[in-house]
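Structures given as structure tokens follow.
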Structure 1
Amino acid sequence: MTPPDAIYGLVLAGGRSTRMHRDKAALAYHGRSQLAETFARLSVVTQHAFVSVRADQTADPLRSAFPQIVDRTLVDGTAVEGPLAGILAAQAMHPEVAWLVVACDLPFLDEAVLRELVAQRDPRSFATAFRSAHDGLPEPLCAIWEPRSAAPLAAYAAAHRNCPRKFLIESGATLLDLPNARALDNVNSAADYWQTMSTLDPNSLNCTVHVQYFALLREQAGTTRETLTTPARNPRELYDALRLRHPFTLDAELLRVAVNGEFGDWQQPLAEGDTVVFIPPVAGG
């Protein structure tokens, strides 16, 4: 039987990371993926923890290692998007418990902040949340959502509304001051990532990557592949550094780049162990 004051944890990991250009859940700030880090911290302060995923992510190697809840994308025939889809799915699976919901892109969030949230929980409210250190508004993605919020939240979604923050503002959630002003700073872009890394671990900025060459680049490098440790933060900086190492004549604008087998973005952050391929234009016509 589930205790009446039970709290389950939910890591929101269903985002598409469009601004980061690589999976934010897989980025490592503390020696392991941010998904694993967040799940571990939630597991300490809740009875059970789950990972919120889109339906097309269930077999993803990173996410499949954790207990999953698939996003609820329809409520009364109305499409639901974003974090709300994860929260509603969790409430539908276990309607008897409160849910401590946390986004997976909060590298400054620590166990002490989560314990403070649990200690100050107000079961009489729809939710207990921290005030943003930036604008004083509720932070819905590090909050405890009570069982009594499930029906109003589903009605909110059925009315074509998808913003959980606006729901908390309108419902009068219990708000707490953050004990650590940076705890809920999220990381959405490559620039955010490198700024965060330089703050958390200045010594980790070098990473070892594997580079593969084809066609003209292979001829000019004199090799098909090499492994090197580099301070380059993205493929563009890596290619610029390689042009000092090899007599490459092709500008970056003429190439495509792939990272770990997928075509990538020149500005996406590089991580330890990445395999980077620079692809020259196809010759002939």
Structure 2
Amino acid sequence: MAHEISPAAEELLDREIPVLDHGFVRLVDYLGGDQRIVEAARVSYGAGTRNLRRDEALIDYLLAHRHTSPFEHVVLEFHCKLPIFVARQWIRHRTARVNEISGRYSILENEFYVPPADQVCMQSTDNKQGRSPAEVPAALRSKVLELLRRDQGAIYGSYEELLEDGVARELARINLPVSLYTQWYWQMDLHNLLHFLALRLDYHAQWEIRQYAEAIGRLTQAVAPLAYAAFERHYLNARTFSADEMEALHELLAGRDNPLTGIVREEFDRKLARGAPGARAS
């Protein structure tokens, strides 16, 4: 089994992809790619028995039918710089291997996330963890950004003061907010990485972590383009419907009224809208 090289991945290796205002994602290393998936699935048939079309069809079949273990033989490692609140969502994906910068050993940099003005939103009235699409007055947006910058500057000034007084770093850091940037090395096999992307590229995910997922998706596509194309086909651009939603589809196709109501109806309508050609969530 030869060491697999992806020219597209090699071109992106060790290049920082900027994310948010101070963050980035960098592909540090990778093990395997599309060919490794095929070899693992076929237990390495002899040379000359494969071709690109057959490999593509096999990878597509494996992903479509949830035969995921061959994808675990491909591993990607990233260096990421991200706000702490994004990291706390991200770390829920517990199948990764992570090494994060420590504020006990290092002096943390004066870098905080401040959202772009168009991402200053009101709380959604029907989604406890989401933002409302309603327009926010310009004056309120300016106030929010001003308060964030003011408080971030003040708390970092206190952090520096404690350090200058000789207070232990592990104590001086404890008041720093979740908007502070952290860094880590994050390694995951392709099977679990695609699961991460399916969740974090979804429109339900918080906007900030979706920006990181888009950067990681670009790098993953470079490492294993056939696998990523199958992922887009069967997961990212596919829709799953509940039994109630299937019944609603049956009623609509029969020319009858949609029986769904309330937030269930809204979610169903959103799925249908996202299923239209070229539709993408914002």
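Read the figures in this text as sums done on the coordinates, not as results from a lab. Just so we're clear, the structure is a prediction, and the values are computed from it rather than from any experiment. Cβ atoms are built from the backbone, for glycine too; each structure is taken alone.
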Given a computed value of 1.00 for FRET efficiency 1/(1 + (r/R0)^6) of positions 27 and 259 (r between Cβ atoms, R0 = 41 Å, to 0.05), which structure among 1, 2 does it belong to?
1
Please state which of the structures 1, 2 yields 4.2 when distance in nm of label points 7 Å out along Cα→Cβ at positions 99 and 227 is computed from it.
1
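If FRET efficiency 1/(1 + (r/R0)^6) of positions 75 and 211 (r between Cβ atoms, R0 = 25 Å, to 0.05) comes out at 0.00 when worked out from the coordinates, which of 1, 2 was used? Spell out each step's value before the answer.
Numbers: 1: 0.00; 2: 0.60.
Label of the originating structure: 1.
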From the coordinates of one of 1, 2, FRET efficiency 1/(1 + (r/R0)^6) of positions 179 and 195 (r between Cβ atoms, R0 = 25 Å, to 0.05) came out at 0.65; that one is structure 1
One of 1, 2 was used to calculate Cα extents along the principal axes in Å, yielding 69, 42, 36; that structure is 1
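Identify the structure, out of 1, 2, from whose coordinates Kirkwood radius over Cα pairs in Å, for residues 131-186 alone was calculated to give 13.7. Mind dumping the intermediate values first?
Details: 1: 12.2; 2: 13.7.
This figure was derived from 2.
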Quick check on the output: -0.74, -1.33 is log10 I(q)/I(0) by the Debye sum over Cα atoms at q = 0.11, 0.22 Å⁻¹, for residues 43-170 alone, derived from one of 1, 2. Which one produced it?
2
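Give the label, chosen from 1, 2, of the structure having the highest value of FRET efficiency 1/(1 + (r/R0)^6) of positions 139 and 267 (r between Cβ atoms, R0 = 25 Å, to 0.05).
Across 1, 2, FRET efficiency 1/(1 + (r/R0)^6) of positions 139 and 267 (r between Cβ atoms, R0 = 25 Å, to 0.05) peaks for 1.
If distance in nm of label points 7 Å out along Cα→Cβ at positions 115 and 147 is computed to be 2.7, which of 1, 2 is the source? Each step should come with its number before you reach the end.
Numbers: 1: 2.7; 2: 1.2.
Derived from 1, not from the others.
If you work out distance in nm of label points 7 Å out along Cα→Cβ at positions 219 and 235 for 1, 2, which one comes out largest?
On the way: 1: 2.3; 2: 1.7.
Of structures 1, 2, the maximum of distance in nm of label points 7 Å out along Cα→Cβ at positions 219 and 235 occurs in 1.
Which structure, out of 1, 2, was helix-only ellipticity at 222 nm (-39500 (n - 2.57) for each DSSP H run of 4 or more, over all residues; to 500) derived from, given a value of -8000? Let's see the in-between values first.
Numbers: 1: -8000; 2: -13500.
Computed on structure 1.
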Structure from which 25 was derived, relative contact order in percent (Cα under 8 Å, 6 or more apart), options 1, 2:
2
